[in-house]
Structure 1
Amino acid sequence: MEPQLLHSVADGVATVVIHHPAKRNAMTADMWLALPPLLDTLAADPAVRVLVLTGEGGTFCAGADISSLRGSSGEAQGLAVRAEEALAAFAKPTLAAVRGYCVGGGCQLAAACDLRFADEEASFGITPAKLGIVYAASSTRRLVSLVGPATAKYLLFSGELIDAERALRTGLVDEVLPGGELDKRVAEFSRILVSRSQLTQASAKEFADGRTDRDDYWALQARDGGDTAEGVAAFLERRRPDFTWTTPAAGPTSTPR
């Protein structure tokens, strides 16, 4: 099978699989180019409430497939940054499920997700210093927002890999799971996210990502969208809420922030 991004949708969860096992799921130029339009398609699908990004087999992503990037390093990095920004701007919750190597551009993609769950054997690294590449400012800021300036400098200055325990301690990942438990936990947590209010999730994602200019819009959605009334009623009636507000199909999935 050619290197590609595979995807499926089931029970409200879209799963995107980085498939290039011959090179530890390294991203080719075509794969970087394919990610933003795929995200646009999934964001517009009302059946999708959560997106999970993972890698084929025992590796998340070993970075960029350098052999497929025939242009300058700047052009290659531009492809990765556009894909990263599209993932960061996806309007619904995103979760990276990480096994094995999560390195370079792979770590860039994981950092662009809202949450990261990792197998205990996973390892993480950002390696531009090994290639003499200037890491993009937007990617650097995102990394700093996750792990703080000291750890970001450690990763960027050295290009060294860190294990899952250190990634958890520094905030690069949110949960570390023992062997064999990652898929089960990701499926369980995805079901939780699917059951929750998209109104809360969409507004919280905007605010947490630093966009605070739409308070009036979200106040109107809370007043007229129905989820708030349904949530309160379900709580008082001791039943599971049936939230109906949906993220607008024309979300800014390809608009860099």
Structure 2
Amino acid sequence: MAKISTEDRHQYFEKIKPYKTAIAAYLKREETVLLVLKKGTDGAAFKRLALVEEMINLASNYILLSGVSQSMLKLRNEEALNDSRKSLYKAVIYLEEVVSNLVDAPYSEYEEKLAAISTVEARKRYLLVRKLGLAIQLLEDAYGDNTKWKWVFVELEGRFAATVKNILDLKKAAVNTDPRSPAYEPTMYHLRLAKKLLMQAADRYREKYELSTNRIDDFKMGIHFLNALRRLHMILGDKDDADTVKKKIDIWASKLEIDIKKQEEAAKSL
């Protein structure tokens, strides 16, 4: 590892000053909003949506910090990336508190939560989750492929996928998927993203099971996300797509049953 000169270090610290200032401001605003929420004031859901935005911006600044370090010092700033990861987890948690963290559940089970943000337009909902998804992807790219956090991101991606689905106003789906609706374009983009992420979450949990943990719970979670995707297709009346996902669920369920028996037999032989 090349030694970092005093001059290079000085230039680096000068370069990151604006990012450090921004980070401090975001953290202070988060603290202020959390204190307000603790008092139980009205509009809590909107305040939490604002916190989601703040955490995305906070995470982005941490990623920029690491980028500057990589560019100027040829070193990845692991601390900044870890702080970014924690910030994005908080963003997802704040969003879960607004729209629920349910993966495969009837819309009626979390519809009441969405009533609190009924005035938020479809376009704003889509732009928020798209921005959060981009930040998560940028962080994964910053870490690179060979990182100890690789499998940790499976959970983050899964929880994010659930919120992308849950923030959708499915009660208005029939209206908003009509090309004549003003909300048609953002709704279609949002639905496309939700379907993609639910399938991706399922595949990633299966991959985690196969390549890392061999834990049955991970495989079951993958099937859970497939069921959520199938439910979404059924709500939208996409029978062919729902049937395709059902076939995948059946194949995975059969594989799971075989693996459970193998693990039970292996445990007995110990």
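Values quoted throughout were computed directly from the atomic coordinates according to the rules given, and no laboratory measurement underlies them. Bear in mind that the values here come from a model prediction, so they are computed numbers and not experimental data. Cβ atoms are built from the backbone, for glycine too; each structure is taken alone.
Source structure of the calculated read-out (Cα extents along the principal axes in Å, 58, 40, 38) within 1, 2: 1.
To test your reading of the models, identify which of 1, 2 gives -26500 for helix-only ellipticity at 222 nm (-39500 (n - 2.57) for each DSSP H run of 4 or more, over all residues; to 500) when calculated. Clearly, the read-out refers to 2.
Among candidates 1, 2, the computation of relative contact order in percent (Cα under 8 Å, 6 or more apart) that gave 14 used structure 2.
Once mean count of other Cβ atoms within 10 Å over residues 16-23 is computed for every structure in 1, 2, the highest value turns out to be that of 1. For the set 1, 2, ranking by distance in nm of label points 7 Å out along Cα→Cβ at positions 104 and 224 places 1 highest.
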